[in-house]
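Student: Next come the structures, one after another.
Here, each number is a calculation from the coordinates, and none is a lab measurement. Just so it is clear, the structure is predicted and the values come from calculations on it, not from any experiment. Cβ atoms are built from the backbone, for glycine too; each structure is taken alone.
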Structure I
Amino acid sequence: MNTVIIEVKVGRDGRLYPARPLTREQRNKARWMAHHFCHRDGMSIRQAQRVMAGRGLRRSVGQICADLNNFECPQCPDRT
């Protein structure tokens, strides 16, 4: 899997935010990464978040959860 590099900036509250919105390709890659890590590899959402951050993609737990709930991968029908 290729690495996605996302530039971040520090907001007024001191938190990191994307410097610009993700492209459609980057969002799709993030969704597939979430599904692969959680469904195929059996990681928790927080574990997947750490691995994704290690690959240069910062995603919130809520966004990863939304990606898992709103999009279906080949392993999704088998999950309850």
Structure II
Amino acid sequence: MERLLQYWDDLDDLLGVFGLISEKLRGLFFVFLFVCASLLLQAGGVWLALIHPPLASATAILLIVALLYHMATSPHPLK
């Protein structure tokens, strides 16, 4: 009976290892998605600037104003 319990414990450890590996793969997947989205956004900005420069400038100004508003109204993390 003791041997059976030891085998079940080993099986539980093996399943735990698969869980840890899947967490690392999940983290890598999210980093990959973030990098792809970031590159796609940058490429879209360059494409917009080449096709329609005034619209790209207006979009950049709106994003800067939104960032400044967020910086002015959000609480400081050290307070």
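Student: Kindly point out which one of I, II the value -12000 was derived from, the read-out being helix-only ellipticity at 222 nm (-39500 (n - 2.57) for each DSSP H run of 4 or more, over all residues; to 500).
Tutor: Details: I: -12000; II: -33000.
Traced to structure I.
Student: One of I, II was used to calculate log10 I(q)/I(0) by the Debye sum over Cα atoms at q = 0.12, 0.17, 0.18 Å⁻¹, giving -0.67, -0.89, -0.93; which?
Tutor: It must be structure II, since only it matches.
Student: Comparing structures I, II by distance in nm of label points 7 Å out along Cα→Cβ at positions 28 and 60, which one has the largest value?
Tutor: On the way: I: 2.5; II: 3.7.
Largest calculated value belongs to II.
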